[in-house]
1. Computing FRET efficiency 1/(1 + (r/R0)^6) of positions 145 and 297 (r between Cβ atoms, R0 = 35 Å, to 0.05) for each of P, Q, which one ends up highest?
2. Taking helix-only ellipticity at 222 nm (-39500 (n - 2.57) for each DSSP H run of 4 or more, over all residues; to 500) from the coordinates of each of P, Q, which one would give -13000?
3. Computing relative contact order in percent (Cα under 8 Å, 6 or more apart) gives 13 for which of P, Q?
4. Using mean projected area of the Cα convex hull in nm², single out the structure from P, Q with the greatest value.
Structure P
Amino acid sequence: MAITQQELGRRLRDAREACGLKQEDVAQHLGVSRATVAQIELGNRSVSGLELSKLAYLYARDIRDFVAQEFVEDDLVHALFRSETDSDGDGVKHALRDCMALGRELSNLEHLLRINRSLTTVASYSFPVPRSKWEAIQIGTQVAMEERRRLGLGSTPIGDPIALLEGQGVRTGLISMPADVSGLMISHPQVGLFIVVNREGHHPVRQRFSWCHEYCHVLLDRDSRGLVSRVSERDDLREVRANSFAASFLMPEEGVRQFVGSLGKGAVSRIHADVYDGTDVVAVDSRTEPGTQEIQLYDVVQLAHYFGVSPLSALYRLLNLKLINETEFTHLKELDQEGNSQRLARLLALPPIDQVDHAAEFNRRFLGLALEALRRELISRGKLVELAAQVGATRDDAEALVQSAGLDEEELHSVVLPEQ
């Protein structure tokens, strides 16, 4: 049974208030007067399909929610939108809307194509919220070690973090967000587990760290339904824990020590042992040659490239593992800040890590699913154009995709569809 115009107006009002928006905000988004919005919410004015679509995006809701028999408040949207009250809140809210819209469309495509993500169970670790930074660091490190063990990664680099996350059933995406935001995690019934990382001005190496940071939130904090990670909130204990996880997950202690050892470094300068043979003790002393164990910037550059991190991240990891001291750290950090790491990487002919375009990878997967749905006549050509626009593709791009894939209108009717 169809809902009344008055009921639709009430639902739109509730959704607006849940997002903390004023009627003036909605009016500006629709390009109408505030009085018109008031009349819509009172049920005195009808809503066009285009207006309803715009309102669904503004409220980060599925358009079908507003015409369903029951209307349920979205706790995640309410909590996230209400929490964004700072100066860049509008930018974060815009990113949240894009995330929810993309996530729902991706879920819809997978549902149409009968792709069952529930076959892959994402791990979950039960730890209380840390009470101190030291406890947060310990938990993050422990979970990283256990997750590496579970995934069979050993002490080797993780490779492509996107492939790893998608393989665990976590959706991934890149969206432009305010500079202070590194990424966000969403756990939502209609979207699933979704990690989004900032693409605006964030170097791909930093994005690798952000993918792992947000993965920690998936493993430990998904009961929160959604978290926004900000640089300005790095002292938050959950953020400290996630940063500790990311560092250990990307650069496991055993792997770092093995790599440094392969360079002929990392050994202690003096070793003393007392060997007991059953009757007496034999003292054994060993010293390394002075200066041979000092880690240099070219060692750091190679270590960073091997694990796919920045030289600065590698330096902090070496410091925390006590492979370098504070004085060495400061000296190497200054050299890095002077641009020497980049020059060394170029002269050592290390291939750039930043050539990986994660945004393009997401777009390819998303558009590939859309093309398959079109081939099976599960979506219209117009819907494919709409989906393509959500990832920045023009109508001409979408039409070229359809033609290049051999999916012109007359060819679609020759496709034999499976029985439902």
Structure Q
Amino acid sequence: MPASPRDFDQALAIGRPPNIVKLFPNSRALIVSGKVIDRAMLAKGKCMTIAANARNSFIIRGALKAAQKADAALIIEIARSEGGAAAYCPVNYWNMATLIDAAMNELGITVPVAIHADHYGIKKEADLDFAKVEIPTMFEAGITSIAIDASHMPDEQNLLTNLSLAQLVPTWSGYETEVGEIKGKAGLSTAEEALFLIQGLNAHNLFPDWIALNNGTTHGIEASDEGIQVELTAEIHDALTPYQVSGAQHGTSGNSAERLRLIAANTRTTKANVATALQMISWGLEVNDYGNAKLDGAGNFIKVKNEGVSEAMWEAMVRYATEKGWKAGDYKKLNLPFENRLLGQPLAVRERMIKRVEDFVYHLLVEVFNAEHTAPLAIETILARGGYDPGPKAERIEDPAAWSGDRIADRAAAINSDKGPAGDFDD
């Protein structure tokens, strides 16, 4: 059953974080901390919600409508590569909250929604100074959850980077960390690596809500026979049980619904990122059971007639990509130059783009992720805690003296870690 109007009004009064209240003082949109969404999934158990990657505004609206229909708590996100300073998408870290708040008010959305800055990537120490300036601006713009992703760096630097940048994240915010660079089946994450990162953070009073692993997925549009390694994921999550960290599943595109059901049922995963599939679906491309866009014999995408963008618009998009020399994996770069042109299509075309996303996301939430009716659980979390911050799930159990700078270096040197080849960091 959906939350009662009285419970919703009370949650709206106390459950929005300070940055959201300041930005949107008169809003009826229940934008919440990522912590609230995680707690709702844990309260139901054996479920996860979609973290819908908002490469365009049609995805935002379709995901919101699906979550409302499913009565499910929702996360909407964008990654640094997509929506950071060098964005290739029109939705970015600084306008996403405004777009979401406006859409929620317009559409009458009453389910709780978190706004997540995904893959805030740090690849070298020189990135830190820039990040220390930029991260606060993102929270000023309405971000309510963040993934600090230094998984591309050696284990020691990954931990030290998280220790440094987590100080910039409000204590009420959702916080995700990552171990084992996401790039496919080579260099899979290990329990040893994950424990090193989570224990080191724990010793310094940092308690991530989620950890993302390299558990066998590849980002992007390629299906894999291997896919997500469910047993490996469960093994690592079990090792992390004392620290009460949930899983964030990246690279869901390219995995079967059955494998995703197993992740929800057999691991501690509460957040599942979906990006590429939503983009392709909004455009009206034919997709397979894995959510991947199909290609014809010549290696071209297959446009479904009278679905998604207009046929004339798709021809223009293909022509633009061809002139740029872009291959299939580069079509994501069409989002930025074509957003305004897509918004200028007839209403019926815009609505069918949104409806296609809505139907796909609703199916995931209800039939695959088991997230139906988690919205009231998120509202209950707010009411039970009396505010917007549920607090940490864990407490400090590690000795800070055992995780000083020198000890961190010694511990990291003892880890046998294979980071594997470089990869594609989009979901």
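Just so it is clear, none of the values below were taken in a lab; they were calculated from the coordinates. What you are looking at is a predicted structure, and each value in this text was computed from that prediction instead of being measured. Cβ atoms are built from the backbone, for glycine too; each structure is taken alone.
1. Numbers: P: 0.80; Q: 0.25.
The structure with the largest value is P.
2. Working: P: -16500; Q: -13000.
Clearly, the read-out refers to Q.
3. On the way: P: 13; Q: 25.
The read-out comes from structure P.
4. Numbers: P: 28.9; Q: 19.2.
By mean projected area of the Cα convex hull in nm², the leading structure of P, Q is P.
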